[in-house]
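A.B. asks: Next up: some structures, all given as structure tokens.
Only the coordinates and a few stated rules stand behind these numbers; no lab work does. Because the structure is a prediction, the values reported are computed rather than measured. Cβ atoms are built from the backbone, for glycine too; each structure is taken alone.
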Structure 1
Amino acid sequence: MQTNTSGMVPVDLKMLVKVDPPETRTAGGIIMPESSLEKQKYAAQKATIIAIGKSCFAEWIEKLNEGERVLIAQYSGALLKGADGEDYRIIRDEDVIARLEE
């Protein structure tokens with residue numbers, strides 16, 4: 001589980017996630033061209049849940065927890081810089097597309 005060093009605590013139906021940087025190499029070690037990286041901008045993004053608001057997932061049958069890996073909508077939420085200098089995104093619980101089983 002990751003510790004919240006961002007200095008931000010989400011409220012209500014919101015959660016704080018740390019989005020993974022885009023892949024620049026394939027599993028075989030091939031460097032991906034810039035045009036391929038551009039296409040990744042339009043796909044969903046993998047992220048790790050850092051903190052969850054108190055009402056988050058209130059209407060869900062299955063709850064998610066801090067530290068879990070999820071797939072989120074590409075342009076959801078607000079991109080913010082935390083107190084630790086890292087980039088985070090605050091999103092609504094409905095912006096989670098799937099839980100990742102890695």
Structure 2
Amino acid sequence: MAIKLPGIIEKYVDASNEHDVKSILACFSDDAVVRDERQEHSGKKSIEAWIVNTIEKYKFQFTPLGIKDHDEDVVVTVDVSGAFDGSPVTLDYHFTIENDKILALAIS
């Protein structure tokens with residue numbers, strides 16, 4: 001069964017699986033914030049560096065497993081495989097969407 005994702009999240013997942021840095025970055029608002037691996041990345045320049053580093057380090061692929069609304073966030077459960085110990089892992093991606101852009105992303 002295919003998971004129906006909001007448009008911008010589907011674009012983010014597709015671009016991420018293609019490791020297309022420009023297309024991933026285009027999914028975020030100018031003042032977006034990403035929280036991943038106990039670090040915070042604010043603004044497009046910092047988020048772009050996070051994207052490039054994450055692709056190089058993990059060579060990941062995403063498979064969305066489920067979706068639920070949580071307060072103002074959309075939480076997508078994702079199977080993440082790649083070049084890391086314990087692959088694959090299941091992580092929750094907490095998206096805050098505003099004006100069809102990702103305003104915040106927290107990965108846990």
Structure 3
Amino acid sequence: MTALLTPVNRWYCPNCGREDVTHEPRPHSRFHVCGKLRGLTAPMVPAGTRAKVELRERDDYINGEVVHLDPERQRPVMSIVTTRDNGQDVAVFAPTATAKGA
């Protein structure tokens with residue numbers, strides 16, 4: 001008989017405190033809509049990890065690009081940065097290009 005073990009991955013958000021559990025055996029990340037980050041989709045970190053998750057606004061000129069906007073301030077959002085003791089991860093909101101036909 002073979003025992004099948006289901007992994008338990010516990011996640012939390014250092015901003016809003018939301019917690020979640022996943023059972024995926026392969027490496028993965030967990031995201032959620034965070035009320036403390038103005039309703040944007042932000043990463044969760046493994047439970048027990050000391051981390052800071054911050055929203056970064058875009059500082060340059062938009063020039064007609066379709067960008068992700070902060071729903072409260074209507075400012076363009078560039079990325080969400082997760083900083084831990086051993087490094088950083090970045091979720092980037094890349095602008096969308098547009099074109100007009102002749």
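A.B. asks: Comparing structures 1, 2, 3 by distance in nm of label points 7 Å out along Cα→Cβ at positions 15 and 31, which one has the largest value?
C.D. replies: Numbers: 1: 3.6; 2: 2.0; 3: 1.3.
With respect to distance in nm of label points 7 Å out along Cα→Cβ at positions 15 and 31, the highest-scoring structure among 1, 2, 3 is 1.
A.B. asks: 12.8, 37 is what came out when Rg and Dmax of the Cα atoms in Å was calculated for one structure; which of 1, 2, 3 is it?
C.D. replies: Numbers: 1: 14.4, 43; 2: 12.8, 37; 3: 17.5, 68.
Going through each structure in turn, the value belongs to 2.
A.B. asks: Here relative contact order in percent (Cα under 8 Å, 6 or more apart) has been calculated and equals 20, so which of 1, 2, 3 was it run on? Write out the running numbers ahead of the final one.
C.D. replies: Working: 1: 36; 2: 25; 3: 20.
Clearly, the read-out refers to 3.
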